Each structure stands twice: as C-alpha cells, then as structure tokens.
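Student: Dropping the structures in below, format is structure tokens.
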Structure 1
C-alpha cells in the first residue's frame with residue numbers, strides 16, 4: 001500500500017533542506033527568500049504542464065552530440081559522442097566505458113509559480129544504452145537551483161542499476177526521489193521556470209542509441225487544504241481494465257521490495273499497460289518462478305524498481321516503463337478536480353491515482369495508508385468511484401466502489417491527520433496518465449482539458 005511513498009518522502013523535505021543549509025558554500029542558504037514573488041495559478045488549476053515531443057520541440061534545445069530524428073513520432077538520439085564515462089557493470093562489477101551525448105532544453109517558464117516540479121520521460125533504451133535526466137529550477141528571486149539529477153534509467157537492468165539520486169539540496173529546495181520541491185512553501189519562494197537536461201549513453205564503440213520520444217515537465221502549487229469542494233457527478237462509465245492484486249505477491253522477490261504492499265505502483269501500471277493491449281513476451285517472463293501467479297506483475301516490479309529508493313514507487317520510472325511499450329505515451333501530473341478525471345474516463349482513459357488516508361476515511365477500503373496507488377476505471381450512475389484497487393486479497397476482489405465524496409477528498413487534499421493525530425501531507429491530485437501515441441479526437445480533448453497536450 002505504501003508503494004507511492006509520496007506523502008512520506010515529501011514530509012522529509014523540511015529536514016532535508018535544513019540539513020543542506022549546513023553544506024551550502026560558505027554556510028549560507030543563498031539569498032533570502034523574502035524577495036520571492038507571490039504564487040499564481042494558471043486558470044485556477046494550480047498545475048502547469050509542458051512537453052517536448054515534436055521535431056520543433058527537440059530542435060529548441062542545445063545539442064552536444066544529439067540529433068533530432070523526424071517521423072510520425074520524432075525522437076532525440078545520439079549523433080556523435082560528446083564525451084566518455086566509466087562505471088561498473090551491475091552484474092560483473094567490471095568497469096564499462098560509455099559514450100554520451102547531451103541535450104539541454106531551453107528555460108521553460110512555469111505558468112504556475114510552483115512549489116513542486118516533476119519530470120517524466122518516454123524513451124526506448126536498447127540493450128547497451130541508458131539515459132540520465134536532470135533539472136535546474138529558477139527561483140522567484142532570480143537565482144538558480146543546482147542541476148539536480150532525477151535518475152539514471154533504462155528499461156532493462158542488464159547495463160545499469162536504475163536509480164534516483166539521494167542527498168540533493170541547496171537549503172531552499174531538494175529532490176526527494178522523483179520530485180524537486182521548495183523546502184518552505186510558506187516563505188513565498190517558488191520555482192518560476194525549469195530547464196531539463198538529458199544525457200544519452202551507449203557502450204563505447206557502438207552505433208546504439210536511446211530514443212527519447214517525450215519529456216514532460218509538471219509544476220504545481222496546490223494550496224494547503226484538509227478538504228476540497230465537492231464536485232457534481234457527470235459520467236457513468238466503466239472501463240474494462242484487467243484486475244491484479246499486489247497481495248498475491250507477498251514475499252516474492254525481496255530484491256524488488258518483497259511484493260505485497262510495496263507493489264501497488266507497478267501492479268497498477270501493469271493493469272493499464274494491458275488495457276492498452278500490451279503484455280510481456282514469454283521470454284521476458286522466463287526469469288519468474290513458474291509457481292507464481294500473474295508473472296507480468298513481477299516483471300513490472302522489476303522494470304520499475306529504483307535501486308536508491310529501494311522500491312517500485314518512483315513515479316517517473318513507472319511512467320517510463322509504461323511508455324517503453326510501442327504506441328504508448330505516459331506522464332506524471334496532477335489533476336485539479338474529479339471532473340477532469342471523469343472526462344478522461346468518459347474518453348476511455350483510465351487514471352492511476354496516488355492517495356493517503358486512515359481506514360475510517362474511505363469506506364470499504366479496509367486499510368489505511370501513508371501512500372497508495374490505485375487505478376480509477378469508472379463511475380457509477382450515482383457518481384461513486386469505481387477503482388481497481390490492488391490492495392485486495394485476490395484478483396477477484398480488486399474491483400471496488402468508493403463513495404465519491406470520501407474518495408475525492410482523500411485524493412485531492414494536500415493535508416490530513418494521520419492515526420496519531422499529526423498533520424501530514426496528502427497527494428494533491430497526483431496521477432499517472434498512460435495514453436496512445438496517437439489519441440483519438442475525444443481522447444485528445446479530454447487530455448487537453450486535463451492540461452496535457
């Protein structure tokens with residue numbers, strides 16, 4: 001149930017930023033945040049999305065050895081090596097030499113001066129290739145964050161250990177696993193722009209290349225709130241999404257966080273990947289113990305595992321796994337209202353959502369959680385939420401119907417009280433969206449209404 005780890009890791013931000021002050025050059029946290037600008041909200045949503053996905057988008061960046069390849073789905077690739085680096089092979093431990101090329105995007109203003117930013121990517125990494133994603137923010141006082149690493153990633157694990165980077169902060173912001181966040185939003189300090197950087201790697205002496213089809217930036221400033229306004233039901237539809245339980249995998253593969261409650265994110269991701277018609281090939285599942293049910297869920301856990309975080313709940317790693325399947329795109333974003341989610345369901349698009357709650361706050365769940373992913377697949381005629389909740393004893397029990405008002409609040413709020421009565425963070429509408437590379441017109445409209453172009 002805690003596979004999202006969203007609320008727990010974000011609760012550490014203040015401590016991380018405070019500790020980082022001590023290691024900032026000269027012992028200073030930088031310019032005082034009192035010069036920060038007040039936050040704004042584009043269209044009242046509190047969320048800003050931007051994507052690089054077209055030929056023109058990739059051409060906006062500064063290329064050091066990269067090239068843009070045209071076609072129905074343009075992508076960024078290595079043209080020539082701009083440098084070399086050595087790192088240990090994850091299996092043998094022997095040093096491997098990698099060539100790399102670098103693409104640095106233009107500074108992208110955030111329509112919403114943001115307290116948090118998340119970058120997700122869609123890429124194909126053939127064996128012998130991998131990529132690193134980085135981001136640098138511009139503060140509202142005009143100064144810059146450091147270049148922060150958001151992880152080394154490959155769809156397989158034969159070349160590198162897929163991993164985020166711990167311990168990054170400058171005293172005013174920090175990266176916790178997958179999110180760049182302001183340490184003290186109450187100070188008024190915000191991120192007003194971000195610049196992304198991709199470093200593509202291949203084994204030295206080869207002509208291999210990663211292919212990056214999409215880079216997505218989401219900035220947000222969601223107001224602190226324990227409750228959110230109630231919405232009016234608008235959609236009655238249920239999508240035929242496969243149902244898998246994470247709990248049928250309890251104790252499986254300790255090297256990938258032991259199954260069970262730790263696998264809510266990859267289990268949800270696998271449900272939606274299969275909804276769009278993709279399943280692992282038999283050879284991809286040959287490593288799974290044949291005694292285990294639903295080996296594709298084990299495959300998804302291995303393919304999303306973050307060796308630094310030591311879990312499968314890294315948000316962009318899950319999106320990248322989904323988008324490694326042909327014809328799929330994936331982003332991590334926030335939705336502002338349940339109405340936006342209803343529009344996606346009406347267009348045939350399931351939504352993976354992150355939420356946290358006490359057991360008594362969500363009737364019928366039967367558990368409480370500090371962070372959990374489930375898949376919304378529809379709405380009843382009364383407007384209640386139909387979810388494929390992987391925190392269920394068996395596949396047959398995964399389909400749940402949750403009371404609309406309760407579910408809406410536990411998903412969209414940013415503050416809540418835990419079982420000890422302490423005020424802690426909430427998701428604020430975080431979700432994964434997996435959708436076709438060529439969405440139909442209805443899907444395109446629903447995605448646009450949710451801020452995804």
Structure 2
C-alpha cells in the first residue's frame with residue numbers, strides 16, 4: 001500500500017501528535033481524538049463522553065490527525081501548478097488514490113473517484129449509469145442507495161440472506177432489456193447485519209447485471225476486496241472511517257464513468273474549451289471538477305492505512321463489545337433489539353432498539369443529559385426499513401460501536417437503560 005504521508009517530511013512547525021502521559025506508545029487498537037472529552041450532565045458536573053454514535057460519524061483517528069497536520073505546511077494546488085509544493089501535493093493526492101484502491105481491493109485499471117461522501121458517490125453512479133438502466137434495490141437500504149436512481153425496482157425486505165439472493169435473482173431476470181444494476185448494502189446501518197455480497201455478486205453476473213455496494217458501515221469494521229467478491233462498484237465515506245474531513249469514494253469499473261458527461265462541469269473536467277468543449281478522458285479527473293479536497297483525500301488514505309495495519313485487533317475489540325452490549329440488552333425485558341434476520345446473523349457493531357414506554361427521542365435525550373452518552377434516534381435515513389421493522393412510523397435508538405468505545409461505555413448504557421425501564425415500571429405500578 002502506497003503511503004502519501006511519506007511525501008511530507010517532518011517540520012519543526014508540524015510535530016508528530018503525542019499521546020497523553022501514561023498512554024503506551026504502542027496501542028493494539030488505533031486511538032481516536034477526544035476519547036475522554038468531558039460533557040455536562042444534569043445536576044451539575046461533567047463525565048467523560050461515551051460516544052456510541054460511531055455509525056453516524058466516527059471520531060478522528062490520531063493517525064489521521066497526524067497525517068493532516070504533517071501535510072498542512074506543504075499544501076498547495078493539485079494538477080495545476082509548477083511549483084515544488086504543488087508537485088508534492090499532487091503526487092501525495094494521487095498516491096492517496098492508490099492507497100484507497102489497495103484498501104478496497106480494486107483492480108489496477110479501475111477508477112477511484114473522490115467524492116464528498118457515500119451519498120455523493122451513489123449520486124455520481126446514478127449520473128453515469130447509461131440511459132435506460134434498471135436498478136434493483138431493496139427497501140432496506142439507506143436513502144443514499146435508495147433514492148438517486150431514475151428507474152428502479154424496489155424489493156421488499158427479505159426474511160433471510162438466502163431469500164435476498166433469490167429475490168435479487170428473480171428481479172434481475174424480470175428486468176427489461178438493457179443495462180441492469182443491483183445495489184446493496186454490505187452492512188446495514190440500522191441493524192448492523194452483514195449482507196451476502198459475494199452471493200449477490202454471482203447472481204448479478206449470472207443475469208448480465210452489475211452490482212454496486214454501499215460499504216459505508218462495513219469498512220470501519222471489516223475489510224472488503226471488491227475484486228475477490230466480484231463487485232463492480234463500491235462507495236463509502238471518510239467521516240464513518242475515522243477521517244472526518246469531507247471526503248468519500250466511488251471505486252470500480254471505469255467504462256460508465258469514462259463515457260458519461262462530467263458529474264460537475266468546470267476546471268479539471270475540461271481538456272479544451274472553445275466554441276465546443278472537449279472533456280478530460282480520465283474518469284477521475286472527468287468527475288472531480290474544481291480544486292479537490294486534498295486534505296480530505298489524505299485523511300481518508302491515512303485512515304485506510306491505519307485500519308489495514310490493525311484489522312485483527314479492531315475486529316476483536318468490536319466483537320467483544322458487541323457481545324457485551326447485545327447480551328446486556330437481552331437481559332432487559334423492556335428493550336427490544338431490531339433485527340431483520342436471526343439472532344445469530346453475522347453483524348458489525350451497530351445495534352438499534354426500542355424501549356417500552358419510552359419515545360426514542362426521549363431515550364436519546366435522557367441518555368445524553370443524565371449519563372453523558374451519545375446515541376442516535378430516529379429512522380436513520382432508512383425510513384422504509386425502520387417502518388418495516390417497527391410495523392409503523394415509530395423511531396428507534398441506535399448505538400454505534402467503534403474504536404473509541406470502551407467496556408465502561410457499554411456498561412454505562414446498559415445501566416442507564418435499566419434505570420429508565422425501572423422508571424416506567426414504577427410509574428405503571
């Protein structure tokens with residue numbers, strides 16, 4: 001994996017980020033910025049923040065912070081400057097693209113386009129899909145994968161992973177003649193459940209279709225290799241990958257990207273402008289008009305490097321926390337975990353639940369104000385799916401685990417929920 005950070009030598013004005021006194025220099029789990037930020041609680045005083053909202057936006061990795069800090073003195077224009085710093089920044093930006101390519105296991109001739117986030121990446125894919133493309137998508141998707149398409153077939157929530165594969169197979173066979181695209185999440189942003197991406201990719205190929213994977217909730221927790229899986233496109237966001245600097249990615253086959261008009265029209269996308277305009281042929285530049293988010297790309301690459309080097313420890317850390325959380329929730333009779341498939345279905349560190357007698361917004365607000373716990377409440381930009389799980393228009397609470405999560409955070413949440421359910425029981429009695 002190429003290392004864009006190596007382009008920038010250390011400078012006296014950009015020292016390396018140092019750890020707090022007493023923290024080991026080598027930590028088996030990558031550390032995040034702000035793990036012990038104090039937050040106020042009702043009644044006065046402060047407690048260390050228990051950030052259980054990683055699924056919405058993950059905090060910044062120390063390694064990412066260091067990469068951005070180290071690059072700042074050398075920051076300059078990209079692809080359009082003759083000066084030394086411009087050349088240095090351009091090389092680092094393009095090497096960041098190669099780091100991301102390696103991170104997702106993309107073929108060397110695949111396109112890697114930097115976007116703002118997963119939503120932007122999926123809208124880019126919708127823009128470049130040929131006219132008449134039929135998109136097959138499950139109602140269980142995040143809105144980023146559900147809404148951008150001009151012509152879509154929306155499938156109901158499947159009762160099992162096997163049913164998902166069978167339903168996609170039927171839908172693709174029944175599609176009108178023309179280009180077809182299957183869009184699926186790798187890990188649900190509501191339940192954390194892993195989808196059978198490899199099997200769905202085989203179904204797509206068998207039916208002459210392409211497959212695009214929303215990996216926003218997968219890549220912070222698990223590796224992905226789109227070449228091995230047979231996936232055509234993958235999209236994800238830096239802000240969920242511990243790189244909250246406004247960058248995302250669409251990576252995959254280059255032909256649709258090369259053939260379509262630019263997603264944004266302007267400098268960089270144009271090779272020649274006169275009475276007519278000739279667009280840049282390279283798919284990356286064609287769809288990255290304007291000055292790019294250089295620091296966002298470098299941050300994203302730094303996160304990819306850090307997580308690639310610590311995949312086993314990251315997975316073990318999160319799986320232990322997930323078991324602790326789910327077993328604790330199961331012991332609370334008034335709490336119901338949301339799941340699409342069986343209790344033993346593989347999943348990442350995302351758990352959504354409801355609390356009997358409590359509105360989800362009130363639960364989230366109470367957890368914050370009284371216990372210093374951050375969670376998400378609502379329908380998580382997946383309204384059809386949450387309605388399906390709750391048989392109506394209600395909302396739920398979501399806990400997202402990650403590198404900044406500790407056993408104490410999980411235990412604090414379980415203790416708080418136990419107290420909330422006791423409050424309802426006392427009021428009913």
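Student: Figure out for me which of the structures 1, 2 the number 2.3 belongs to, where distance in nm of label points 7 Å out along Cα→Cβ at positions 357 and 421 was derived from the coordinates.
Tutor: Comparing all candidates, it corresponds to 1.
Student: Thinking of 1, 2, which structure, once Cα extents along the principal axes in Å is computed, gives back 79, 63, 37? Working shown, then result.
Tutor: On the way: 1: 58, 58, 43; 2: 79, 63, 37.
Of the options listed, only 2 reproduces it.
Student: Of structures 1, 2, which gives -4500 when helix-only ellipticity at 222 nm (-39500 (n - 2.57) for each DSSP H run of 4 or more, over all residues; to 500) is computed from the coordinates?
Tutor: Source structure for this number: 1.
Student: Kindly point out which one of 1, 2 the value 15.9 was derived from, the read-out being mean count of other Cβ atoms within 10 Å over residues 149-156.
Tutor: Here the read-out was taken from 2.
Student: Could you figure out which one of 1, 2 the value 1.28 for Rg/Rh (Cα atoms, Kirkwood Rh), for residues 253-324 alone was computed from?
Tutor: 2
Student: Can you spot which of 1, 2 the value 38, 35, 29 was calculated from, given it is Cα extents along the principal axes in Å, for residues 309-396 alone?
Tutor: Checking each candidate, the match is 1.
Laboratory data are not the source of any read-out in this text; all were calculated from the coordinates shown. Just so you know, these numbers come straight off a predicted model, no measurement behind them. Cβ atoms are built from the backbone, for glycine too; each structure is taken alone.
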